[in-house]
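Read through the structures below before going on.
Nothing in this text is a laboratory measurement; each read-out follows from the coordinates by a stated rule. Since we're looking at a predicted model, the values are computed, not measured. Cβ atoms are built from the backbone, for glycine too; each structure is taken alone.
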Structure P
Amino acid sequence: MLATTVSSKILKAIALKDGFHFEETLPGFKWIGSRVKDLLDNGKEVLFAFEESIGFMCGTSVLDKDGVSAAVVIAEMASYLETKNLTLAQQLTEIYEMYGYHISKTSYFLCYEPPTIKRVFEKLRNFDSPKSYPKSCGAYGILHVRDVTTGYDSSQLNKKSVLPASKNSQMITFTFQNGCVATLRTSGTEPKIKYYAEMCARPEQSVPSAFFGEKRFIPPHTIYIISVYCSWKEGV
């Protein structure tokens, strides 16, 4: 199964527990479809793939997001769950209890000045000194940084990103010590800096509200990009 790197990590959590192969791709179904074809050509069976912007691929009849087949699968699942007196929402809760509660936040900032966008990302790449990324954001320590634009990934032994470098767009991912994964990326079609963040509670976490309370979960990337932008405005 596959998902884009800015999508929810719940499929990865399921793969780790149930033992099936999982891969991430760059954002966009062109990357998913291309990788699925490679897997099929090598004799692999691909069951499912998705991206965060509500795109699903159920099976391999269509190597692209397909709302028709996804709707049929959802209808079939709802019908099956009804025989067990379960709703879709109740089934989702069972999945969370088994694989961990996941919470995501996705939004964007509008910026109509390309030089400003470039300066924001260059500031992230040269934070305290040349070629140094931030080590923390407020009280949140940063464990790893992946910069797909430059091909850098601090979590890899060779410091090279497993995902292919994409120099035509900006994308930096921060993995925080508290488990939050936050990505900043530019849009290829709109004047936006998009941001994505997700945290996951342990499966044994019985009260998700205690883990995901509003005051406790403040997307670190949101605070961070605002602080970087303010620094740029002040000429720091």
Structure Q
Amino acid sequence: MLRNKLIYFLELCLLLPFLPLLYFEGKKLRKKIIRLSPVSEYLSLPGDTNEKSILVIGESTVAGVGASEASQSIGAHLYHHTGEKSALLNLGKNGLKASRLRSLLLHGLDKEKKVFDVVVILIGANDCFKFTPPHKFRKAIKEFVDMLETQIGTTKIILPEIPPVHQFPAIPGLLQFFLGWHRKLLAAELKLLAKSNTKINLLELKHDFEPDFYAKDGIHPSDIGYNHMAKKISELFI
């Protein structure tokens, strides 16, 4: 996608003069931010043998950072909203980028071959923070999707849009600007990928969240936030 590459180049040109300032802003942010631990990096929930199986995989949102306990994580809420009949495996890793999805899945699976009919992928925030080149982001997602289709037997892939990193309450203004810009570039790559694969279902989420959507760190969802997200995702299972 030539247009996206040109916009990314322009982004880098504008970003360069601000790098020293952003570096110090990042250091300040890391010092003041409240560190929350993951509660659901690995979560396996049983289901009926004749029902479809579900895999939820991705970054800190899947790992349950911000949730009070595993039962309040997005995987647990999704299990509830889908009727608790489908077996669900939840694999999350704080700080995960798209390029590490495959290794996370392989690490989390048992030696026996697994089949997941529906896969929910929550990814992109860390690729925004690391300013991953858009074409590399799309390539990583595509390779992972190809693996799901050919090796895991997946027939439906749900990709919620990239978290609104530019609206996180804890993020300072200048960083919000560049994160919002980069998020648009990565989101465009996901739309391009979805157009070429009918199994991919993109899910848009409204961003006018109430304050209680966020956990106390001002970045990750709270119990309420995770429940809201899971409910929206579950609507695509119908």
Structure R
Amino acid sequence: MGIFIGLLYFQTLSTNFIGISNLNGAMFYIVVELTYSTLFGIITFMPADFNLIVREYHDGLYNLLAYFVARIWSYIPLFAIDGIVLVGSSYWMTGLVPNVGRFGIALGIAVLIEQSAAAFGIMLSTACPSYPVAISIAGPILTVLSLTGGLFANVGELPSFISWVQYLSWFRYGFEAFAISQWEGALGDHPTKNCTNFNNQTIVCPTATSVLQKLSFNPGMFYFDLGAMILCTFICYFVGFVGLYIRVLRAR
């Protein structure tokens, strides 16, 4: 999939407004791909093992928390490597800012996105009574979270009754972090290059801040975005463990 993304957006220029728009689309698609492939791959976390866990836990073979933590640790390398391969194979092909430091940042963001998605998938898997229920709930929730992620709708113009959802969305945090890193590296705040607009007229390139502000993103929120994804991961794991604990106790 990383190669497909790279070919789809191959060497997109950031010196014209169409290219800027396309690269925003590429970054958001990377967030979506990291999320969906991870979540639907891990949502089978519990159904296959549940009956065995119930029996062995009540037989006193191991502590439930120890099992839960061990399973989480077993998944972390898998989904970290998966995200690194996806971004590593698409980053240079798409024409994102050619800087080793920014590339490393992009890899780190990808890992955080995947861990957030994995934690959410495990939460659904352990808290829902069955696999079909978990799958049926996951689809609508992911749709809402992606729609408030910053590309399909400007997060600064969302109605007040739905705007709060964006703060629960790692789509938004991941996309904003990608965008900040990309445009601060490619454009900066002191433009020295010329760009072409949608009418092919030559104008001064926009600054990173102006590109981000059109998305209602704040350049100063980069580290907040990273922290929010980490917090989201731990909260989902906590809720997932509580759900598993309750189900195991009630299954006796």
Q: For distance in nm of label points 7 Å out along Cα→Cβ at positions 3 and 163, find whichever of P, Q, R sits highest and give me its label.
A: R
Q. Here distance in nm of label points 7 Å out along Cα→Cβ at positions 51 and 99 has been calculated and equals 3.8, so which of P, Q, R was it run on?
A. Q
Q. With helix-only ellipticity at 222 nm (-39500 (n - 2.57) for each DSSP H run of 4 or more, over all residues; to 500) derived from the coordinates and found to be -10500, which of P, Q, R does the value describe?
A. P
Q) Comparing relative contact order in percent (Cα under 8 Å, 6 or more apart) across structures P, Q, R, which is largest? A) R
(Q) One of P, Q, R was used to compute log10 I(q)/I(0) by the Debye sum over Cα atoms at q = 0.07, 0.08, 0.18 Å⁻¹, and the result was -0.22, -0.29, -1.45. Which label is that? (A) Q
